[in-house]
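The structures come next, written out as structure tokens.
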Structure I
Amino acid sequence: MVHTTRGIVLKTVKYGETSLICTVFTELLGMQSYIVKGVRSAKAKGRKANVLFAGSVLDMIVYEQANKNLQNIKEYQSYLIYQSVQEDVVKNGVALFAMEVIKQLLAAHDPQPELFEFLLNFLMQLDEDATTSIANYPLYFIIQSAKFAGYYLSGEYNTESPFADIHEGRFSTHSSAYPPFITGTYASLMSELNQASSLNEIQQIKMTAEERKTVLQYFLSFLQLHVPHFKELKTIAVLTAIFY
């Protein structure tokens, strides 16, 4: 069966001497793996190879064969041409972080059009916004994308619920039975971030670099506790280098 769909490349891996295997979050078919043959050969058109990178957004015509893990792409071209994400080291680091998070949250072949639209809009605004304003964007992304997958901290920080319990997944009247024990400033920040409904809103939340790093680790630990097979992210090292 042949489908026309948009897709966001999550990861590319070299295959053989001339091909690529691309993990793509498609709007229509969910996460799929595609082999793109000959794209790295000397005879291949550079334009075609250059649009296949983690974070690229494509218009695609793809084949779908049941019970086959590796699918084929008939045609593809850029849907979104970035103005700054590829060249800006900071923005590129955030984009790669977003791709890795999505890859771990998605189940293969599970269409999630709302999450696709969220990711696309995130990448578009990341491309447009000033680099100086995006330090909180990784936090916004991991909180909101996890909500689409059904994982979030319920409740909010207040005098009656002053503890953030990542094991129970909620703000609580009492401290967690297991570390980390999160209260005070960090619990308050997690609640404020959890309630931010837009990138513009999250830009206004003031944090030190150390607070940002710690809160991000708390949210990652929450996902590692609750999302099956959620592994430590390789891109955290990149974020640490550019933001913390």
Structure II
Amino acid sequence: MKIISLMYHCVYKDDILESGFINNTALAYKLRASVFENQVALIADYCIKNRKPMASVTFTFDDGGISFYNIIAPILEKYGFKGTFFIPTAYIGTKGFLNKEQIVELYHRGHIIGSHSHTHPENLSELSPKQIDYEWQKSIDLLSTIIGNIVTVASIPNGFESKNIIESAKRYGITRLYTSNPTTSYKEVEGVTIIGRYALQSNFSNQYVLSILHSKSTRLRIQMRWIILQIAKEILGKKYIEIHKILFNKFRI
């Protein structure tokens, strides 16, 4: 069964700043609750009409915002889905982020809890091996203690994948590592399953979201844009964010 993993971030009802990070990069990925629910409902309907298992679509969420608990999980459950929630543990219990009790409840409701590093570095791949180890070890230890079970799933902050990051994640028990690479293909690296995801931004139409599920040509175009963005990251560093917005706005459906 082909599984398509979608990457969301925070969702908000009234104020875009109410959940998660408040920098410009994060804001581009935040959806209104009504928009998010419409997308989940359409995806559920798509699965039913096309006789595809609900498990053929994976909903993943980065950044650990409070909306995971008070907006996202109830909507997912309403339509028969569970979420995979990635949490940067340095922010647990701070304003706009999940607290320990909410993480435990999400886990007991059947959602997956994973690491999103400890401090959410802007570029994890630029850190020293010792610093990368700290980011994974600290986060995984904290989350495992909170939920009372070993955390084996993680996602890489900002999508900066590297061999050092994968090797370090493996050392601390990660068996599934989600990236920002938009692909349905899995790969095994150093004994870790690397899983790509399709990132959803606030300006994406419902038609576009559905086309990710059913259109190979849409997924191919997204993959090509992602490759261009990787080149931009290498050449322009932080300025790649501007190119990211231009490309996705220009070619959105």
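Read-outs: derived from the displayed coordinates by stated rules, not from any lab. As the structure is a prediction and not an experimental result, all values here were calculated from the model. Cβ atoms are built from the backbone, for glycine too; each structure is taken alone.
What the table below lists for this structure:
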{"quantity": "Which of I, II leads on mean count of other Cβ atoms within 10 Å over residues 64-71, largest value", "calculated": "II"}
{"quantity": "Structure with the greatest value (metric distance in nm of label points 7 Å out along Cα→Cβ at positions 80 and 232, set I, II)", "calculated": "II"}
{"quantity": "Given 5.9 for distance in nm of label points 7 Å out along Cα→Cβ at positions 16 and 184, calculated: source structure among I, II", "calculated": "I"}
{"quantity": "Structure with the greatest value (metric distance in nm of label points 7 Å out along Cα→Cβ at positions 32 and 128, set I, II)", "calculated": "II"}
{"quantity": "Mean projected area of the Cα convex hull in nm² - highest-scoring structure of I, II", "calculated": "I"}
{"quantity": "Structure with the greatest value (metric mean count of other Cβ atoms within 10 Å over residues 8-15, set I, II)", "calculated": "II"}
